[in-house]
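What follows is a set of structures for review.
Here, each number is a calculation from the coordinates, and none is a lab measurement. Since we're looking at a predicted model, the values are computed, not measured. Cβ atoms are built from the backbone, for glycine too; each structure is taken alone.
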Structure 1
Amino acid sequence: MAITQEFKQAVKDNDTLMIRIMLKDSLVVDPTFEEFNQMISLSEGNLLDLYEEHDGEALKYDVDLWTKNYMDEQMIQVVYNFSKVRIELLKRICKHLYGERAQKIEKERIVSSNRNQISQKQIGTGMVVGGVLATVVGITVAKSVVVVAGVAFVVVGGVLIITDK
């Protein structure tokens, strides 16, 4: 996911409160934490006062106590006490509560990524078709250079198709 312009502007403006709010919200929106990790990298590189010392609140580490209500309480608290301890707890809670959604998001990213890639087999097929056409044209107009180029395209395309994984 791309970092939003609003977030970049908040970092540029050193708007620590807005940055913290957007960071904590990203934990729920994207429980894979890819967006959070990108945002935190940008923030850490530009803000000195992003994190605070943990305020000493006794946090619940028992998974059986991790409910949406407890997560909501911690989401509120993290705005006012943005400690690494609380962030790590929230990440664990979100992973626990939204694990299925995280898996779904990951699968969608993989499918989307695969959809945007042209395979070696597709390139090879295009080369074979183009090579055959060039060969036919070369034979028709009696140009041996075109025939040789067409055959070369067919061979290279065939190799690409065969070696595609």
Structure 2
Amino acid sequence: MTANALNPRPNADAEAVLALLASAEAHIRADRLDEASAQYRLLLEESALDQLPAARIEVFANYGALLLHEARLTEDEAELRRTLDQAIDMLTRARAGRRRDEFNRNSVISDTNLALAYFQRHVATGNHADLMSAHLALDGAEAVIPADDRDLHDWVRSIRDLLVDQADRRRNPR
């Protein structure tokens, strides 16, 4: 039995992986999120993605952000938790692939998305550890933002305010 018989769809080469990635991004821009999600799932199955570390990080970050968006639209509690778990996994993988001490706007976006995913899971489950994890993700984002980038600082602060407000509500329920 040949390898192709075991796996009827051979792994894509680097060009095909990049084409799938471009296709997924085009689906997102066209607001075809189900199609984009399907493309990202295909990409995650491609072993050639391992040969393209930057593309792999982008897949993790973009798919994680897409899953976070899907979770916001989910009303089923079990599906919400599953989707948030997947989003956190993807965003954590994206984070692990980047240098922590180097500013990269995409890494800040991934870290803030990770914080929001943890926050959303905290709201859904009441797990205080998720709220703390959200703060830690924001700490990572804040640590690398250049001092003169007011927009990013303000964005991270607004998310931090959301987290603090949630903690204050827990201490002082209305």
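A value of 15.9 was derived for mean count of other Cβ atoms within 10 Å over residues 45-52; which structure in 1, 2 was it taken from?
2
For helix-only ellipticity at 222 nm (-39500 (n - 2.57) for each DSSP H run of 4 or more, over all residues; to 500), the calculated result is -26000, so let me know which of 1, 2 that is.
2
If mean projected area of the Cα convex hull in nm² comes out at 12.5 when worked out from the coordinates, which of 1, 2 was used?
The read-out comes from structure 2.
Rank structures 1, 2 by distance in nm of label points 7 Å out along Cα→Cβ at positions 77 and 125 and report only the one at the top, that is, the highest.
1
If we compute relative contact order in percent (Cα under 8 Å, 6 or more apart) for structures 1, 2, which one ends up with the highest value?
Largest one: structure 1.
Quick one: log10 I(q)/I(0) by the Debye sum over Cα atoms at q = 0.11 Å⁻¹, for residues 61-132 alone came out at -0.25 when computed from one of 1, 2, so which one is it?
This figure was derived from 2.
On distance in nm of label points 7 Å out along Cα→Cβ at positions 29 and 69, which of the structures labelled 1, 2 is highest?
1
Computing distance in nm of label points 7 Å out along Cα→Cβ at positions 53 and 149 for each of 1, 2, which one ends up highest?
Biggest value here belongs to 1.
So if we calculate Kirkwood radius over Cα pairs in Å, for residues 37-92 alone for every structure here (1, 2), which label has the highest result?
Between 1, 2, the highest calculated value is found for 1.
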